[in-house]
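The data blocks that follow each hold one structure.
Please treat every number below as a calculation from the coordinates, not as lab data. Bear in mind the structure is a predicted one, so any value in this text is a computation, not a measurement. Cβ atoms are built from the backbone, for glycine too; each structure is taken alone.
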Structure P
Amino acid sequence: MKYETIGSPISYGGLQLKNRIIFAPTSMGLTQDEYFEKIRRIAAGGCAMIIIGDVPVLKGGFGPSLYTRKGFAFYRRLAEIVHKEDCRICAQLHQSDSNLAAMIRYLPGVLTHKISMQDLRVLLNQQVGPYITGMPVRKIRKITEGFGKAAQLARQAGFDMVQVHGDRMCGSFSSSVFNHRTDEYGGSAEHRARFAVECVQAVHRSVPDLPIDYKLAVRQENPHYGNAGVLVEELSVFVPLLEQAGVTSFHVTLANHSNLEDTIPGAKHPQFSAEGCFLPFCDAVRQYTSLPICGVGGLTSPDFVEKQLADGRIDCAAMCRQLIADPDWVNKTLHGQTGDIHRCLRCNRKCLGGIQQHQGVHCIYEGGNRT
């Protein structure tokens with residue numbers, strides 16, 4: 001089979017990509033040198049763009065900061081590594097919705113192992129609603145304007161695009177599960193969209209020519225999965241508003257604030273076991289926009305991915321676990337070596353499992369073993 005669509009270039013929201021495969025934003029939990037090398041290998045493997053996950057919007061965010069000399073140098077080095085391999089790079093602008101005061105309150109329990117990390121996740125999720133609902137408007141505006149400043153710094157560091165993280169704080173403001181405000185930021189879908197819209201507008205004002213991807217988190221009901229984000233029936237409100245604000249493409253996936261096994265589903269997941277498990281959300285978004293849409297969700301098979309792209313169901317395909325399992329997936333596919341691909345088994349043992357065990361993201365294929 002020829003993989004002409006996978007290998008074809010595309011203008012993704014105004015950014016020219018050499019093919020249709022994107023590395024999805026991923027928290028790696030690795031040392032800096034290990035992380036740089038893993039990103040280099042993925043870029044060298046042929047994908048068109050790498051999205052760097054969780055780039056903090058404000059000065060006090062977790063992880064390397066664009067606002068510090070050391071953090072800025074970290075991101076500039078990443079951009080240099082990726083560009084050297086003829087690959088584009090995108091910064092996922094991230095604002096946590098974790099209540100810092102609540103985190104401090106739970107810290108003694110974590111340190112004494114009375115509260116596990118999984119328990120902590122549940123406890124922090126319980127605090128999201130009160131935190132979002134009670135946030136002063138002056139703090140909201142400080143955060144939304146911060147997206148613009150962070151985008152400026154990302155451009156200066158060498159990023160080709162930014163992605164507004166539509167989960168986390170944007171997703172929590174969007175969600176009626178968490179957002180119980182009665183002012184202009186809560187209530188109707190239009191009002192709940194306002195926070196995300198203002199984040200996008202701030203980016204567009206600050207860097208008018210910079211393409212803006214939006215990670216659109218969709219919440220599913222019947223059965224219920226995800227607590228943040230947008231219901232399918234609310235997409236008719238959110239998608240046009242985000243597009244008018246300046247979004248140039250959509251990266252569509254399941255909303256978070258649920259079990260990690262739902263947003264990173266294994267092969268035996270009761271709802272999302274199939275390849276392309278989140279693509280039905282792309283179908284729903286497609287009804288309301290002609291902008292490029294990137295799909296994600298257990299994508300591993302070149303034949304399957306080619307068909308989704310060739311049929312126009314999605315414009316780009318994002319992968320995380322598959323490109324960790326085999327960074328050369330794209331090159332092998334385009335050079336007729338699909339039989340040599342290390343196919344992701346979606347076992348979640350060393351990738352998601354590595355993060356949960358604080359060992360970093362790895363794969364069962366590393367070292368040549370399936371152990």
Structure Q
Amino acid sequence: MKAPVQCAIVGCGMIADEYAHILRQSPAVQLLACSDLDDQRAHAFAERHDIPHAAPLDDLLSDDRIELLVVLTPPETHRNVAAAAVTAGACTYVEKPLALTGDNAAELLALAEQHGCQVGAAPDTFLAPPTQTAAAAVEAGLIGEPLAASAALLTSGPERWHPAPEGLYAPGMGPLADMGPYYLAQLIHLLGPIQRVDGVTATTRPRRVVRSGPRKGHIFQAQALTHVDAVLRTTGGVTITFTTSSDVHASTRPHLEIYGSEGTLLLPDPNFHHGAVRLRNRSQNTWHDLPQADSRWPVGRGMGVLDLANAMRTGRPHAATGDLALHTCRVTDAIRHAAETSAAAPVTLDAPASRPQPRGDRS
């Protein structure tokens with residue numbers, strides 16, 4: 001067996017517990033260390049997940065044992081933390097978004113290539129059985145030729161459950177950058193790259209109220225768009241209606257549907273790794289659930305880390321790549337541009353960076 005990839009987590013907030021839970025279920029990685037700006041939180045996280053070391057980020061970057069750094073820090077810090085990691089020679093897996101702009105994401109990937117490091121990025125939900133089942137159905141022609149799709153994130157906002165949601169409404173964020181990548185990554189995985197944003201409307205409800213935790217009742221101002229409607233067009237000509245909103249209190253609109261010449265696929269919420277995939281074609285009067293195969297990895301947040309770790313050891317391609325995350329950033333940029341200009345916007349299509357050789361064991 002290949003030796004496990006020595007891994008460290010940077011950022012020990014809410015999402016980190018899910019990552020640690022998944023990573024500790026696989027022999028592909030070994031959680032060696034963790035770091036957080038709050039030293040007490042880092043040590044508590046290390047104790048909770050039986051991680052040997054909790055240390056400042058600079059110490060992790062200077063530790064040659066660490067091969068893979070998982071970046072779970074606030075979004076505005078993703079690029080800089082990941083850049084420091086690849087400069088130090090560590091492969092990196094970054095929570096979404098990879099960066100706040102496509103240009104910053106592209107700069108990060110170029111830096112990683114320069115230093116011979118691989119980059120993976122969330123979301124990894126499309127690696128889970130539901131999306132893989134849907135992909136197999138599309139490839140098998142169960143809905144005929146894909147013609148159109150609809151995707152909708154409709155919520156009243158993360159302030160319902162997050163005790164400090166202000167950062168999720170910072171400039172460059174909002175539901176489009178925070179939750180949009182889950183939907184965009186699935187759409188791109190299933191239907192191919194997006195090349196054009198044909199129409200957008202955007203509205204903002206700036207006054208928000210924290211509704212949970214010790215700051216419940218605190219009022220703050222959103223500095224990002226809180227409701228965006230877009231029409232996307234893939235390179236293959238599939239038209240997608242796409243909505244991300246933190247202004248909707250209730251809805252019956254499906255999270256994601258794909259419409260083909262012979263039928264329709266209904267997918268579960270792309271934010272999660274579980275749920276039924278339903279099919280109805282022209283010869284059927286009712287929906288039926290498609291059987292789902294088992295996953296090669298423990299299912300949950302962190303699947304993409306395990307996929308990257310496997311690639312580092314075997315040289316095989318991984319799926320939740322920095323290139324895919326860059327493309328989602330480019331689509332987000334185009335949506336914002338269309339919203340600001342009320343005009344159609346092309347999506348920059350970057351050529352995938354050449355894949356560096358895995359660093360392998362450092363022992």
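Tell me which structure, out of P, Q, gives 2, 10, 20, 21, 19, 15, 8, 4, 1 once P(r) over Cα pairs in 5 Å bins from 0, in percent, for residues 214-349 alone is calculated. Value 2, 10, 20, 21, 19, 15, 8, 4, 1 for P(r) over Cα pairs in 5 Å bins from 0, in percent, for residues 214-349 alone corresponds to P out of P, Q. Across the set P, Q, relative contact order in percent (Cα under 8 Å, 6 or more apart) reaches its highest value in structure Q. Looking at distance in nm of label points 7 Å out along Cα→Cβ at positions 54 and 174 for structures P, Q, the greatest value goes to Q. Taking mean projected area of the Cα convex hull in nm², for residues 142-285 alone as the criterion, the top-ranked structure out of P, Q is Q, with the highest value.
Have a look at P, Q and say which one yields -9000 for helix-only ellipticity at 222 nm (-39500 (n - 2.57) for each DSSP H run of 4 or more, over all residues; to 500), as calculated. It traces back to Q. A value of 19.5, 57 for Rg and Dmax of the Cα atoms in Å, calculated from one of P, Q, originates in structure P.
For mean count of other Cβ atoms within 10 Å over residues 222-229, the calculated result is 18.0, so let me know which of P, Q that is. Label of the originating structure: P.
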